[in-house]
Structure I
Amino acid sequence: MSQEQYLKKKMGFWSLTTLSLGGIIGSSWLFGPWVAAKLAGPAAILSWIIGAFVITLIALVYAELGRVKPETGGLARYPLYSHGKMLATVTSYSIWFGYCATAPVESSGVIQYANQFWPGLYDVGKEQLTTSGILAAMVLMIFFVVFNYFGVKLFAVTNNIITTIKFIVPVLTIIAFFMTGFHPENFSSQGFAPNGYSAGLSAILTTGIFFAYTGFGNVIMMSGEVVNPRRNIPLALITSLGVAAVLYVLLQITFIGAVPTEMLANGWSGIKFDSPFANLAMMANMVWLSWIITADAMVSPTGSALTYTAGTSRHVFGMAKSGFLPSYFGTINKKFGVPTRALALNFLVGLLFLFPLKSWTAIVAIVGAIGIFKYASACVTVMVFRRVGLTKNNGLPGMQFIAPMAFVFATLLIYWTNWSKVQLAITGLIIGIVCYLVIFFIQKHQSVEFFGGIYIIIYILMLVLMSFLGNFGGKGIIPDPYMSVIVAIFGLAFYYFAVYNGVWYMRKRGNIEELQESISEIS
């Protein structure tokens, strides 16, 4: 607690809610409905609804963890407590790299839209930033760091204003298109699910839908800076996700209805845009709306990047506390109450992502496929905490059903993702496990640290087999929905094995009393 004492508890319900919405409403509203419609047609509406349902279950899991042990950088710390260093290492680094990629992605989105005002920042032919564009994105990333540097109070006030502005524009877009330029026949002319319902299931992870909703994680990252966390964290998570789900479903409906009918001659996969909603506004002779959307295309990604910059610095702080990064990065600036060294490190790592990134859709697909693993592990941890007696009176009603259901759906989302994307994501996790094994032998960790997270290795192997045999880019040996049912059954079985694995670790490690004392201090 020597460093955490310098954190400022300044964030209340509204600050947390706008923090979550600030992460959720970013570039995804500008691109997600278009990309999802290209893949799934009108069935993309169901994709957003299913995605919201699954992420809400996961958010409730984190809400309980935040009530039981509110801690800055909690996403990195919770798996360490329940399953040890191997699982925590793999989870922490996957979260870190995924979050570090967000600021460059959002910066690139801002600069791409800015190209309409300052040509030369973006090469339309090559679909990538020019040298000038990369430099401009770097300047924008510095701006994110500076705003977060001067403390959580300035960040909270600024984020509240930005979130309010960027929430108004999507709502205005929905109203404007419903009143003019809406084509109801688009929902049936090509069929509701022209590529089958399986395309709608794949769209959840590969088109930015899941990526959009994961902005709620910033609330957990900053839970150590929250006033009355046991009330405000669950309330803010449920409120922000409920609002976001309604907004995104309406945006998807709006986009499908706004596409000119003649553009669907070659099907939904043939629609081409560079600035989807802005282009549609121009086609509908709403020049004023096109300009507003273009302006918001700079504000929305900026707001999301600000929240992720804040959240990721807290994650690095948690990693340093856990020993996954040098303790140098686990220091809080006493004056501003911010982990400023972590901010600087994330900026440098972000630059490494900025140069090779070339496609918004490619990066969100990979980040979504990798990110789902960290949420699956939290579903296990929350029940491990209950089984060893840490939760006491801080649990949420029905968690004994919510946690396994969330884990099963997380498993299904990975299975429903195209096999090529799963291969890349799982390869990254396997590399993380190999790296930990090297550290395990060099630092001579106790064997309990390896066996405490043994379930993740078996789980990954099971997912590889199921994805390879399945119908989403795999061999298609067993047709769906039967294969999905099999995956769900296996997922549920592995859930209870993982909980047993965690309870065994915590009792073997003997860290339960220490955690109980720290929870009592927070209380």
Structure II
Amino acid sequence: MQKTYTETYAEVAERLPHGTVSDIAIDDIVQLKIQNTFDTHLDIARDMATVMRADMAAYDQDTSKFTQSLGCWSGFHAQQKIKSVKRMKGTAKGVYIYLSGWMVAGLRNTWGHLPDQSMHEKTAVADLIREIYTSLRQADEVALNDLFKDLKSAQTEAERAAAIAAIDTFESHVVPIIADIDAGFGNEHATYLLAKELIKAGACCLQIENQVSDAKQCGHQDGKVTVPREDFIEKLRACRLAFEEMGVTDGVIVARTDSLGAGLTQKVPVSQSPGDLAAEYTKWLKTSPITPQDPMAENDLALYRDGTFMRLERLPNGLFPFQPDTGRARVIEDCIASINEGGADLLWIETDTPNVDEIAGMVAEIRAKAPGAKLAYNNSPSFNWTLNLRKQVRDGWIAEGKIAETDYPDGNALMSADYDDTELGREADARLRNFQTDISARAGVFHNLITLPTFHLTAKSVDELSRGYFGDDKMLAYVATVQREEIRRGISAVKHQHEVGSDLGDSFKEMVSGDRALKAGGAANTMNQFAAE
């Protein structure tokens, strides 16, 4: 808990009864101590884990209190997101940062743009966590420096009291990070070692998936290969031990299952007793009868099932396929095992479409054996949201007899802008607006996230500016699409020198140099053109 201005002042003054050390004023020492909102990033992990636990408890009492995040691939993206939320709502409570392995692979590794297949450096995720928290802590410093300016310029006791109150009630830009550790980048020991690095960098929450590390695919691609449940549970335990070792006893683990779209496994686990985790996993493997007409061949594998031997199907690459249409059942079993056997705190079910009814149905079955199960749900850009929701509305209305099949087209034609202002288009948009509220109330979704929004937003924004700037509008393109909007929305980054700590530097120079300080924020600073904004 951050100490108040009065508490910090009293603590420093008691140590420095003469009011100064090396001619540095107590006021300046107090300011720097308060601006340093966290001593280490491990302290951040511990505090943010407590925040997440409190948020989860609040959600259990009221499902309208779900949390949200956007995936960020730089510290600046994260900083601007939190600033925007605080400017709009006055608080960032309930807002997290999602750190996507996809975006680290695609944008933050030294080997170029890579697909989401765990080919990027292990250290890249921890590096990005550190960068994000460095940016958020600097946002704290810049904002608090401005508040201390108000304190120093206070002319009356009332103004001074108001300035101190603003400092004492300041809310940090630091929020929880949910960090994607992929499939652990190796065996359970490798998972543990990497988990420790992410936690030391500040992560209070780790998300790990049940795919094979060396064959990992993006959750929205084909070719996914899952591991036996006991293997995945060992990795969940590895993450828990990492949290315990680092003193983050409230650390949160998100267990992700890709089984809905994964039709393969790499190995057949050994069952020790009927109905154990291995048996429940192997029962879904694809087999074929052994008959005189189709006998076992050299090097075939057999599985003893229901009192008879069955040939175990195996692909040319050695992988074992599951029976078709078993993904949903395997997801439910994965989730129950992850909570009851692996101690996971949240579940992540990777789906192929955004369908509230589908998720709610699975969660109901999971909760029958794992009461209180909660989800983090990926509101993924891999979904064509417009098309999916319009199809759902159309199919529902046809089933209800509200419209005929010929009233609206089927398939991709529904994407046309011609349907934006139709009854169907408006209903689909209304469902999009309410999607997170609906899925949180009906399907146990505690946390709604979008994995790759800043990837797509950056591409769109740069395209928008480039079209105008290199086209006919030239400077008008920049002013109209960027600067003018920054000013009118009150986006602090319009004063870019201040945003990156220029005033913070001036304040420090004054602390150590007094009147000799060579400051950047004088009359000739062009940022003064934005002073009124």
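Here FRET efficiency 1/(1 + (r/R0)^6) of positions 312 and 456 (r between Cβ atoms, R0 = 25 Å, to 0.05) has been calculated and equals 0.05, so which of I, II was it run on?
II
For which of the structures I, II does the calculation of distance in nm of label points 7 Å out along Cα→Cβ at positions 144 and 296 return 2.1?
Of the structures listed, the value fits I.
With log10 I(q)/I(0) by the Debye sum over Cα atoms at q = 0.06, 0.07 Å⁻¹ derived from the coordinates and found to be -0.26, -0.36, which of I, II does the value describe?
Working through the options, I get structure I.
Comparing structures I, II by distance in nm of label points 7 Å out along Cα→Cβ at positions 64 and 384, which one has the largest value? Intermediate values should be presented prior to the final figure.
Numbers: I: 1.5; II: 3.6.
Once distance in nm of label points 7 Å out along Cα→Cβ at positions 64 and 384 is tallied for I, II, the winner is II.
Can you say which of I, II returns 2.2 when distance in nm of label points 7 Å out along Cα→Cβ at positions 248 and 408 is computed?
Traced to structure I.
When P(r) over Cα pairs in 5 Å bins from 0, in percent, for residues 232-415 alone is calculated, the result is 1, 7, 12, 14, 14, 13, 12, 9, 8, 6, 3, 1, 0; to which of the structures I, II does this value belong? Before the final figure, lay out each step's value.
Values: I: 1, 6, 8, 12, 15, 16, 15, 11, 8, 5, 3, 1, 0; II: 1, 7, 12, 14, 14, 13, 12, 9, 8, 6, 3, 1, 0.
Going through each structure in turn, the value belongs to II.
When you work out relative contact order in percent (Cα under 8 Å, 6 or more apart) for each of the structures I, II, which one comes out largest? Kindly include the intermediate steps, with their values, before the conclusion.
Values: I: 29; II: 15.
Structure I gives the largest value of relative contact order in percent (Cα under 8 Å, 6 or more apart) among I, II.
helix-only ellipticity at 222 nm (-39500 (n - 2.57) for each DSSP H run of 4 or more, over all residues; to 500) was computed and gave -15000; which structure, I, II, did it come from?
Answer by label: II.
Match the computed value 3.3 of distance in nm of label points 7 Å out along Cα→Cβ at positions 16 and 448 to one of the structures I, II, and report its label.
I
When distance in nm of label points 7 Å out along Cα→Cβ at positions 344 and 376 is compared over structures I, II, which one is greatest?
I
If P(r) over Cα pairs in 5 Å bins from 0, in percent, for residues 56-175 alone computes to 2, 9, 11, 13, 17, 17, 13, 9, 6, 2, 0, which of I, II did it come from?
Values: I: 2, 9, 11, 13, 17, 17, 13, 9, 6, 2, 0; II: 2, 11, 15, 15, 14, 14, 11, 8, 5, 3, 2, 1, 0.
Considering all the candidates, the number was obtained from I.
Values in this text are rule-based calculations from the coordinates and carry no lab data. Note that this is a predicted model, so its numbers are computed, not measured. Cβ atoms are built from the backbone, for glycine too; each structure is taken alone.
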